[in-house]
Structure 1
Amino acid sequence: MPSDSSGEHPVTEQEIEAKVIDIVAEQMGADKSKITRETSFAEDLNADSLDTVELVMEFEDEFETSIPDDQAEKIKTVGEAINFIKQAHGLD
């Protein structure tokens, strides 16, 4: 039986998507069922720049990755966040 010494399981795209949606719903007080990949942080959820910074920090913590400021500024939708995290985990 193979053992995983790191204690972590591989992260799938579906897991990333579910966690990103959970984080966005919690941070923005939004209904999870209404959040899709196309959901815009600013336009659909009325996120201001502070909200966006907090979301990025939550993504970094949850997925143990660093999102440089120049990249964070480009993340405007749930789908863009998912895609960045996928790339950071080598899933793209």
Structure 2
Amino acid sequence: MYINFWYPAALSEELKDEPIRARILGQNFVVFRDSKGQAHTLSDTCPHRGGALSAGVIRDDCIQCPYHGWRYDGEGYCRRIPSLGKDAKIPKRARVD
């Protein structure tokens, strides 16, 4: 198998209002669709405490971790950490691959 290759993660019609988990080459991924209809695939592990993002919900075009509510956009950047407050600066290392 080729690691640097395109692999299907989900059928388009499978992506509804909830994230799904896809397992590819022994790795878990979360697949979700934003409000513009764009599909996104990220690692299924929240870097904060290792929670499964696929068990979370989609909020404001982000996948929200079910444990502490951290939100990641489709590029993997953390956009919200509830415990830091509304206007807090989010650390750059808070990112999902």
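Remarks
- Origin of the derived value 0 (helix-only ellipticity at 222 nm (-39500 (n - 2.57) for each DSSP H run of 4 or more, over all residues; to 500); candidates 1, 2): 2
- Value 18, calculated as relative contact order in percent (Cα under 8 Å, 6 or more apart), assigned to which of 1, 2: 2
Just so you know, all these numbers are worked out from the coordinates, no wet-lab data involved. Only a predicted model underlies this, so the values are computations on that prediction, with no experimental measurement involved.
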